[in-house]
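Participant: Some structures to go through are shown next.
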Structure I
Amino acid sequence: MTPSTSDPQQNTPPHTDDNPVLSTQDWALLREHPLFSGLPTQALHELLAQCPVIFLSKGKILLSPGTANHHLYLLLTGHLLVYLDAVDSPTSFHIEPGEFIGEMSIIEERETSAYVVARQNSRLVAIHEDLFWSKVGCYPEAMRSMLKMFSERMRKQNEVTRRVSEQQLKYELLQRELAAAGNIQANILPQEFPLFPDHPQVDVFALMEPARQVGGDFYDAFALDDDHVYVAVGDVSGKGLPAAMFMVRAITLLRLMLSKKKRFATVLPKMNEMLCENNKDFTFLTLLVVMLNVKTGLLHIVNGGHNAPLLASKKRPFSPLPVPKGALLGVSDTVVYDVAEYQLRPGDTLFLYTDGITECENEQQQFFSVERMQAVLNTAVPPLTPASLIPQLRQAVQEFAQGVPQSDDITMLALTYLGKENPDLT
């Protein structure tokens, strides 16, 4: 609701009703109202004869902080909202028919401290402070009723403030947890480039941008020994903190399996078994794992339901590399994963990615697509190094999105095999 403002005059309430006559229902409400306890019927009639009925259309502001108010407003029909800080803030409470507002400013003789906005079309009786104190304030029973209603209002306001404060504390705690998880995620992913400074036969660059503070996408890379390096790209289902925690678990298990120098063919099956254990949330993972012999160029790939990588050579553009699809990890502990072998030549570049790139949408709800990704990579501006290709593709995705917020994590990794120590492959 976007309220429109009004500027009440110091002694005149805003929006005087074109038909100020009180209805039968209005009189029934006012005669029985605790605020007028003890007033004779004739005195009540004389009082209300001097009080205009005002009309507020939906969204109109009755009172604003810092403005003078000299009326007590009693709601006849409709619904008002009182905002303690800003309009449409969560710190608000309701005013229902029969309740009043404005009493604090006429008691304290100070400017108003809150916004009062019509949630729907509303009618109110405006009682000027001079009339109120002279005609109503002289009746102790009426004043006791006013104090009781004021006390109830303060309890309601305190409850709203307490609830909002609790929500704010929970939000701040969640933000701290997300920041901590983001730091963990940033620290667990390799960040120093080149990723393999002791293996000049390969050039690797990677990027991961979460859609939120933390994400479920990841890449990983480390040297297994003098002859072998490993890289991987994965995508955990879901987003935020749960996905990030599952991602940390997956990377830890993968590194554990590889560091034990187990046969490459057994790495994913064993890792999958462990991810299936106690997976009560049914979180799953797609994963592409690559092991490269940097001296021979022999490439081993195992795929757990991930997108096929792209491969380019000095003579051939980027195109999908046919790899066994495999099953998602974390779903079934009886899955078998096939390992594919390929021979890389010096100058070959392998590109791994997650679907946050290809499924990026623009304002027309079009996907970036594998075809656009290939086109960008195949028309990239030299030098065609991993550290140059990835920023060019990221910029193309941003331009395609046309400002549409990123809805999924984006991860990409490029590996160029240089093969400097194996001239027989050139």
Structure II
Amino acid sequence: MKRLILFMVVALLLSGCSNSNSGNQQCSIAEQNSVWFSYLQDWYLFYQDLPSEIDPNSYASVAAMLEAVRSSQDRFSYIITKQDYDAFFNSGSYFGYGFSLDTEQVADAYVIRYVFSGSGADNAGLQRGDQLISINGYSVTEIKQQSLDSATVYGPDQDGYTISVTYRDAQSNTITTDIVKGVVTTNTVFDVRSFNTSAGTVGYLSFQHGFIEPSENELSSAFATLSADNPEQLILDLRYNGGGRISIAQQLASLIGGDNTAGEVFGTLTFNDKHTNENSTYSFVSLLDDLNITRLIVLTTDNTCSASEMVINGLMPFLDVVVVGGTTCGKPIGMSPQEYCEMVMSAINFKVTNANDYGEYFDGLTAQCSVADQIVADWGSLDDPLLAEGIYFAENSSCSNVVRPELLSRSLQSQELPTYQSILFGNRY
């Protein structure tokens, strides 16, 4: 039986109301605050950092309570509705246009990070690297200057609602098109291919936007393609993958490791001292179409998080693993989501270590070759600085001369880190 996100479900007695109707006394905000705080006192990894008690009437929401009591070591715990949880992790769907945006790279535009297959944005011809300069009659400059809200810019959550966008493509052409809003079924594999290089065949897999239920079949199909090419090295692109289910992390790591890792320890989960009986170890498994590579090159940013980091850290004792891009988010800890009153809390429950018992990467996994993520081309293009650097390392076993690590090192004291929810769910529209 598959285990749930990050990564196994602990059988807790969080019974009670069947819905979040405020008229149901059991599901009042105060009652929820009380129940959830009791849960944290028992299962939270950092329970020693919690206050001894709370006034459940003092917080307007469970999210406010969680934010107030969380440990200073924890920037990851969160709570969302059961509907949103199921949509993301189980069905892999949401309501929107089907793209994710980088809102900072270009002053007068939003740059498309990725487009989901079959979405309104995909049907309109948008792709990674396109720059939106006008949305629904508002210039992006105007949107930024006036801090216009999402509903104003993107319209209501109404099936079939259509907006007009104007964008610049990779050839600097200015194009205007319409995008239709609807239910978006998200994909997590965005590109799979192989490159013929001076070092032999190098595989490439772009795996973004979560380790979720639909990823299992997507990865199986992707590795059937890669295995047929028999690559000597693999470039694994995880730059926007914020994590998810441990079963998918185990699958991905096993497909990469192949005979090098089969039967070895992939990762160990260690709970707090109240629940040591829940500690468990996951092993690499033998899978159809797994690879036999000599080196893994991983493309990363500070949005590479959680299960993505577990894959990297879990493979390091057994393979030559090279990290290219930016320092990862730093989440060697995980959560066992729990449901109460139609809400799902994902609070930190355990720490994660590899076969060498290493898991102290709270400051992130550092890139050997530091390269800034610049969205200038679609997936698989050698115009992409991260992929180009990955190919260079595959051919030369060293970083290129253009890499400037001193310009890209991250100071945790001076740089505001993205929230885990923004990493996990992305700037999706």
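Just so you know, all these numbers are worked out from the coordinates, no wet-lab data involved. Nothing here was measured: the structure is a model prediction, and the numbers come from that model. Cβ atoms are built from the backbone, for glycine too; each structure is taken alone.
Participant: Taking 16.5 as the value of mean count of other Cβ atoms within 10 Å over residues 46-53 derived from one of the structures shown (I, II), identify that structure. Show your work: numbers first, answer last.
Facilitator: Values: I: 16.5; II: 11.5.
Derived from I, not from the others.
Participant: For which of the structures I, II does the calculation of helix-only ellipticity at 222 nm (-39500 (n - 2.57) for each DSSP H run of 4 or more, over all residues; to 500) return -10500?
Facilitator: On the way: I: -10500; II: -6500.
This figure was derived from I.
Participant: Comparing FRET efficiency 1/(1 + (r/R0)^6) of positions 30 and 334 (r between Cβ atoms, R0 = 35 Å, to 0.05) across I, II, which structure shows the greatest value?
Facilitator: Numbers: I: 0.00; II: 0.75.
Going through I, II one by one, FRET efficiency 1/(1 + (r/R0)^6) of positions 30 and 334 (r between Cβ atoms, R0 = 35 Å, to 0.05) peaks for structure II.
Participant: Quick check for you: by mean projected area of the Cα convex hull in nm², which of I, II is greatest? Don't skip to the end; give the middle numbers.
Facilitator: On the way: I: 28.7; II: 21.5.
Ranking I, II on mean projected area of the Cα convex hull in nm², first place is I.
Participant: Between structures I, II, where is distance in nm of label points 7 Å out along Cα→Cβ at positions 110 and 126 highest? Write down the numbers at each step before the final one.
Facilitator: Working: I: 2.4; II: 0.7.
Comparing I, II by distance in nm of label points 7 Å out along Cα→Cβ at positions 110 and 126, the maximum is at I.
Participant: Taking relative contact order in percent (Cα under 8 Å, 6 or more apart) from the coordinates of each of I, II, which one would give 18? Show your work: numbers first, answer last.
Facilitator: Working: I: 13; II: 18.
Label of the originating structure: II.
Participant: Further question on the same structure: Looking at structures I, II, which one was distance in nm of label points 7 Å out along Cα→Cβ at positions 134 and 198 calculated from, given that it came out as 9.5?
Facilitator: Details: I: 9.5; II: 4.8.
Of the structures listed, the value fits I.
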